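Some structures to go through are shown next.
Here, each number is a calculation from the coordinates, and none is a lab measurement. None of these values were measured; they are calculated from a predicted model. Cβ atoms are built from the backbone, for glycine too; each structure is taken alone.
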Structure P
Amino acid sequence: MKPAATGNAAIRKVAISSFIGTAIEWYDFFIFNVAGFLLLFNKPFYGNTPLDGLLFLFGTYSVGFVGRPVGGIVCGHFGDRLGRKQLLILTLLITSLSTFLIGVLPGRDVLGNWAPWLLFALRFAQGFGIGGEWGGAVLMTVEQAPSHRRGFYGSWPQIGVPVGLFLAYLVFFGLGKLPSGLLPFDSWRLPFLFSIVLVGIGLYIRLSIPESPLYQEIKSTRSKVPFRDVWRWHRKDALFAMGAKVAENGIFYLYTVFLLAFVSHKKLSTQTILIAISLAAIAITATIPVFGILSDHFGRRRIYLFGALFAGLFAFPSFWLVQSGRPTLMVISVVLAMALGWAAMYAPQASFFAELFQTRVRYSGSSIGAQVATIFAGGLMQIFAVSLLKQTNSYWPVALIIIAMTVITFISVLKAGETFRRQLAT
């Protein structure tokens, strides 16, 4: 069944609101990464430790990825039962308030060993919110978009990721320019406290958009237990979506998080990599909508497969460029890996996953497919990569990991089949 007729102005409003709300939530999620891996958390929460301390920090970072599938399953259930809009508001509150609380959380000097564990819990809450938010944000746009432009409009909330990433790095770069002693508290707390302002903006935007018309059509016949029905009706689709997520998610965090640990361990310029990631984030905001448009013309699968193939082939060359230590080559490595390989997978993912599932279980199915794989690809994989770096003092095991992940994703997308000509079934 086709979505209810939606004018160009209306769908643009929904797409823009989804983009802005998603950007705010990803800003909240990413500022933890930036603060942590610039070692700003070491003294207040973990003490002064070398690479082993970095592994403990990765553990706290990774718990956010445990929270993501939990949030995806729980919020997916209620998103299919109660509607997309209500869950978008709830997840925004959870993510932003937990971020604000990190900003006011005392360190070990006040709370002792409770400090890192409370940080651990708040990071889990961030992941829960992000995991629950993604499915609702993309469905609000995909379910209301014209069938021939679902790839393009579905890419709008995806742009929130690079924008949130760029804002996170920009804020911390700006903090470095502040005179010491200007603030009455540690300066790293300011980006977290700023989340309380952003949540007001996000709530205003999300309260102004309508509920998905496709959800309104099936409201009286909605699934009673969406998770069970996903496993009953869409088991293969959910597994294929998980496999499709592996390379996209793993590559994103290897290039934006692990690479910081890699250059620090190799005594290369961390500042150069931060600049490279920021430039890549800017480039991605341009390439994601382009790949979204291409997926409307050539299919989701072809664009997704191109991204996986490029990422796999570029795995070793990207580390060669980074390890050269030459700033220009380091920037080229990250920008190409992210703006071509990663973006080609991420851009069509929203429409691709949505088209795999019926409306009655679409929030749950999309969220399960998108979030379960993040535990391993985005979270635990980073710990594993740092451990391999410590043992081998080399990039080659991580490059092989990238290739292995792209093989899993390539096969999964190939098996899932093409979806872009499908109508969104109720």
Structure Q
Amino acid sequence: MMNIDTTEINKNATTYSNEIHWLNTIIDARFKQHFSNEGIQENEFNPPNLTEDQSKYALWVKKLELGHFERLVVIAALAYSYSSNVFDKFLIKNKGLDKRFTEFGGKIDDKNSRFIPTLETLTFLFYGNEVEAKFQAQNLYNEHHVFNRNGIINLSAKSENDSILSRTLSLTEEVVQQLTLGVEFKPDFSNDFPAKLIHTEMNWEDLVLNPVVMDEIQNINTWLLHKDEITENKILSKKLNKGYKCLFYGPPGTGKTLSTALIGKKNKKDVYRIDLSQIVSKYVGETEKNLAKIFNIAENKDWILFFDEAESLFSKRTSVNDSKDKFANQQTAYLLQRVEEYKGLIILATNLKPNIDIAFSRRIQSIINFSMPDIRERKILWTNFLADLSDIDETTIGRLAKEYPLSGGSIKNVIQSAWLLAKRNQSEITEKEIIQGIRRELIKDGKSIDSI
């Protein structure tokens, strides 16, 4: 549940009100100049001084060093949602032509009788009818502009005959929450965002892996710790990849998901697990669109993206025999491109390593085999899981580890089952309950305890 600080909301509301007053001043000054040819005082376009303002809104503007025009874009986008009446003046008609003033730009929301500002509208407000300013305003969509580097604005879909100036702008949900509620935005799973934030209550010390795998995991941690050096150093940025891609493969329950969650926890980074069942679509172009939603939002958040059961998306491309093969290969090619461009950490997990497309393999910095734990590792797992739950002695734990080659995930399931049985019997967890739990776990895989 989101924690709301009313103090931060009040601070943001004050800053917003001051920015709205500034927007109104600009609109009044531009209309006065446009219809009466009166000059505009330069100081009329000066935004509120934020030097002493400590609201999240003001701190965000100062951190990004937004210019006057960028601040106008931000407040105009917010105003459409929270103070739409500020644009009512743009609904005026040119009586001589009986139509709207086309120089104002904008679109009309007929359903709600509201004026929707476009980039052309904002350019008119700030620069008047200067053609050069209209040309320069298009820089807002440049990939190096502060808005795009930080994922601040969304551009409406292109309609027929739309120019880049006539498309509407909106702020991303993350920015809106920060400038209004003063909280960090963490999207939740939905049809529009088929990914879920994952975390774990376990700690790094609970991770039991063989030394070779742990060494590879430590390489990932080291990259996360020093990755900014690659971006900031011209020599390193030429020679090293700006992103890091890993493939975790091995049987279920061997620690792939837990390792991913703990990497995020250790490095204080959000981990989003991609729901591939929601991503892949039978309709042409829909899979790419679903993937774009994830990557576009994640681009500037420094999230760790975790593709579980990755073989369904990262599988080998096939020879083209029909349209289905063609579209499947297009999906793979698109995903390959987005993975290549992503500057953060991407972890793919699969039980079927051979099915990964070789083009992906060439772009993967680390391929890690999460094999079934050996006796030593199983003994540690049994000891850790039974700690504070049972007084089973070390000898019994050693025998369980030796006789039953279970994964960490399976051992956890056994403990869960044994705990429930003990509760039913109103007793403590003993070897008897654990053996029954092992039997139940093996039955799930079509095995019997006698076949071990």
Structure R
Amino acid sequence: MEAFETTIINGTLATGQGVFEADIGIKGGRISAISEWGSLTATGRIIDAGGKTIIPGGIDTHVHAADPGLDDLGIDFGSATHAAALGGVTTVVDMPMQLPPTTDAESFDQKMAAIAPKAFVDYALWATCKKDDLSGITPLKEKGVVGYKLVMQESVEGIMPYHNDGVICEALQAINRTGLATTIHAESQDQIMHLETKLRAEGRTDAKAFLECHPPLTELEAINRVLFLANYFGSRINIAHCSLAEGVDMIYEAKCKGQPVTVETCIHYLVLDNTIFDKKGVLAKLSPALRGRDNCERLWQQIREGKIDCVASDHVPFPLQFKAENVWEASAGIPGIQTMIPLLVYEGICNNRIELPHLVRVTSEGPARMCGLYPRKGSLQIGADADLALYDLERVSAIELADQVGLEWTLYDGLKAVCPDTVLVRGNPVVEKGTLVGEKGFGQYCSPD
């Protein structure tokens, strides 16, 4: 008889291939057995998952925890991973946007020293490169980053480098030699700055001026351009935070022609639309901009059609002082790591927009594949890390700001969601009955397999 450290009984398991009833045996932090109800001898810690749906822990591929450098503002990796755990995210893939940005081995080591003692869940890191020095790319591969981020539009001046086409062409070739992927913020700097200059000259400082200088064309043109460049150099790329269904179709067409490209959209493009500017003003400033309601529904359909590889939060936990009334002075970005999967479960599963296998593909399996972490992460199979989240799909609640970790504001206040009851990271409970029980520093660094 195999002895397990933890046995989960009576669960309904959701994978990217289907949904079935099974018990799970966990040993050494990994899934050791999966079998039909009652066929395993339950040993160790026993979790009765009767009435609950078990999905692989979420992997958020786009997080800006901004640590180190902004600690004095209450922004740190501890808060981000605490919020992640409560939202069913068991692996955080953090962006290189902090002080200093992760552009070389030294800045990587500084970041690891700051965040490792704070992590409640597992984590991986994106890197970037300087505009005038690409020498850090290869050493960062050796540090185990999942890939590199390049930014075609200067949205975070002074924190995240902006890369023009010349730098992008040179960087793609250097990154090719590492074998890793490049994730791209695809917006046209020239178009946006031309429109912004005109609006500033007219004296516009209102929130909707931001929408007017980020029309769909500014994103579509950049997607088209970077697809061409990546195809020319034979680069494996991911288009980050794609806001447009039309953009997803462009990327999917390239993929069908054999180009190695994936696409990520975000929870806000699925559940929020640009009418929120009427209520929230500059709080809704993010890049790319929010689009119309019809576009939201088209993105849901594209998840069903398998055209979208992952849904991320693009979590930016800036405090209110970063959101000045003058739209040009306000920072872009919104928080959402804690609410991402709970909103996907309610808006997607409970409202019959998508089915459970679709959810798993875009929150677990697709993200893990994109970051080179599959099948150790993002899967329910023997040998995989026992990263699991248990949901009662009938337990719907309203999102309340008071429950959001480390936040002074949220655009999701009042929306309905389904939060996980129990969350395991490598077989260890980090959330029980919706409350954090994990410890800081438990999270481990993950590198591509």
Task: Structure from which 21.9 was derived, Kirkwood radius over Cα pairs in Å, options P, Q, R - done: R
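Ranked on distance in nm of label points 7 Å out along Cα→Cβ at positions 30 and 342, which label among P, Q, R comes first with the largest value? Write out the running numbers ahead of the final one.
On the way: P: 0.8; Q: 3.9; R: 3.3.
The structure with the largest value is Q.
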Task: For -24500 (helix-only ellipticity at 222 nm (-39500 (n - 2.57) for each DSSP H run of 4 or more, over all residues; to 500), calculated) the corresponding structure among P, Q, R - done: P
Task: Value 27, calculated as relative contact order in percent (Cα under 8 Å, 6 or more apart), assigned to which of P, Q, R - done: P
